[in-house]
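Below you'll find the structures, each written out as structure tokens.
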Structure I
Amino acid sequence: MHLTLLVPELIWPEPADQFTLGKLSAPGLEWLLARASLERQPRRPFETVLTNCFGLAASPFGPLRLLGEGSDEARAGHWLCADPVHLRFHQERIILADAGAFDLADDEAHGIVEALNAEFADIGRFHVASARRWYLRLNVAVDHPVEPISAVAGRRVDGELAGNALPLTRWLNEVQMFLHSHPVNERRQAAGQPVINSLWLWGGGTLPTSATPEFSAVFSNNPLAAGLARATGLPLFDRPAVLADVLAPGGEQPLVVLDQLLSRVLYEDGDGWRRDFEQLESDWFAPLKKALGGKVDRISLIAPTVYGELRYTLTAGDRWKLWKGGKAIAETAKELAL
């Protein structure tokens, strides 16, 4: 088996953070990284790395993610992700919080989207897949290139919002004014909750007609990964809890997306990242150390991080590099930060 693991934010982005990285024990991953060959590429968002794994250079995230939600509406029309966000000022900067950073009820999401559809029917039609993930089908397709949501969540977005050359920016200003007085936001503000005062429009396009995946199956609960599997006809399984769950049904070249560390980094949850990392160590990395050269003869570990896109490759013969000593993850983080 050639096993590909996609693990965004595998290395905590703050190498000096001793609370998160100090005394972190990961003998399995340390053993693997010590023996692997590393190809380091410039930093790219998780969503871009994921779609590139399927041979897609231009990535229509909107229709692909919607398809992964189980909606066949994605197969026709020009769709964008239209995710609800809260913009706030902090030290004279605008910070974006996506809906993963606060609670948003289903009825609140549907209430806002119904009003948007009534007000802006000339632009397109909004669709709610979940309280956190919305979509927009444009009546007239336009190119609106912006970063994926994982690249901006929790970050400063002053420059992105000032991109007046983008075709939807002026209309988005109208949307923001409309949202300001919506009853849902008035109730949220009165209750001291973050209001939905903007949308992050990204990933526009139509569903691709061709892709070149090298995988035999996809294991993930991520809707974008699920959409890629559906679009390419690959078997799709839930994100597995442990390595053993992949070995039987995965075929010869499974792709496993382990994205639980991503939200921990986006929301600066070092304690949660450490807990999830230790779980990955016990359920995946330590078992992989034993499986390499047996049921698994090749491992591709792809890790989009703040340090760049890290691609580690191991073959069965690498397990015999007995002279390779593992480094603590904290030490690896410091070296990558140089």
Structure II
Amino acid sequence: MRRRNALALPLLLAARSAAAQDGRRLELIVPYPPGGGNDIGARALAPLLERELGMSVVVVNRPGAGSQIGMGQVARARPDGLTIGYGLWPQTTTLYLDPSRQAGFTRESFTPLALHVTDPGAIAVRTDSPLRSLADMVATARARPDDFRMSDNGLLGHEHLASIQLQRLAGLRFNQVHFNGAGPALTALLGGQTEAAIFAVGTASAQMRQGAMRSLAVLSATESPFLPGVPTARAQGFDIIAGSTRAFVAPAGLPPEVRARLAGALERAIKSPEHEERMRALSIPITFRDAEAFGAYWAEEERVLRPLIAELTREGRSQ
């Protein structure tokens, strides 16, 4: 075994050197604008992935249509190991389950590589908002049917689905405002265009530290260590568990040896002490799953969401 490892190391180093010399680079597509959780997570990992692969890794933002444009670009790319995507779930799944979107891709259009992060959701308002609890927000929205402006980061993403669940449990209806990513949704909330929003904890925590935003509830089973003192929605009478899962995929048809190389490099980069320290500083929890486990997670998510999206489509709430 030691002899094989000794022979493998020079070959690996030679392959890395060749990749660097011929000018090849890995394009990492983020299907959201700069500033959101996906963009931050991708840029935090890119230098470490570059080190593992021995080639340049360039993060490219391809926002639009709730990540449909960027994920479509990944699905259509050549399966040569030089293009991967950093998508968001359940957003990616709901895109192709909603027939009105005509996404042009399905789960089979991609090769799962690694699950990176599952970040719980949080309901937030501006610091100067009079709303101090989830009960305050529900009472205000109930008194103003179809008028209370709640924003999300994308149509049928985890934030939108959590908002629908809250509306059903509370017996009310928001004026739901959809954005293409956390960055625009955050700008709208802080600018007063919307009154409340649902973000991932990583985004909410950063804004709370800066004093710009206050969280009313975290959408996890237990309180988040990154939002100390913020009660769960469940503790406030609304049993809602929701969050964003961020993961890496490549186009379908990726050769097994290329998939193994990319998946291995991602695992080593994600589990590196440098990355773990950086993600803690960003209040983003690492919840790594390898390619096979991520693929199984995705298939199960699709099974659960399929009837829900069909129901929302019939109700006209997927628009």
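Of note:
- helix-only ellipticity at 222 nm (-39500 (n - 2.57) for each DSSP H run of 4 or more, over all residues; to 500) derived as -14500 - corresponding label from I, II: II
- Answer label among I, II for the case where relative contact order in percent (Cα under 8 Å, 6 or more apart), calculated from the coordinates, equals 36: I
- Structure responsible for 3.3, with distance in nm of label points 7 Å out along Cα→Cβ at positions 32 and 152 calculated and labels I, II on offer: I
- Comparison across structures I, II (criterion: distance in nm of label points 7 Å out along Cα→Cβ at positions 224 and 256) gives the highest value for II.
- Taking volume of the Cα convex hull per residue in Å³ as the criterion, the highest value among I, II goes to I.
- Taking distance in nm of label points 7 Å out along Cα→Cβ at positions 80 and 232 as the criterion, the highest value among I, II goes to II.
- Answer label among I, II for the case where semi-axes √(5λ) of the Cα gyration tensor in Å, for residues 24-215 alone, calculated from the coordinates, equals 31, 22, 16: I
Taken together, the values in this text are just the output of simple stated rules run on the coordinates, not laboratory data. All values derive from a computational prediction rather than experimental measurement. Cβ atoms are built from the backbone, for glycine too; each structure is taken alone.
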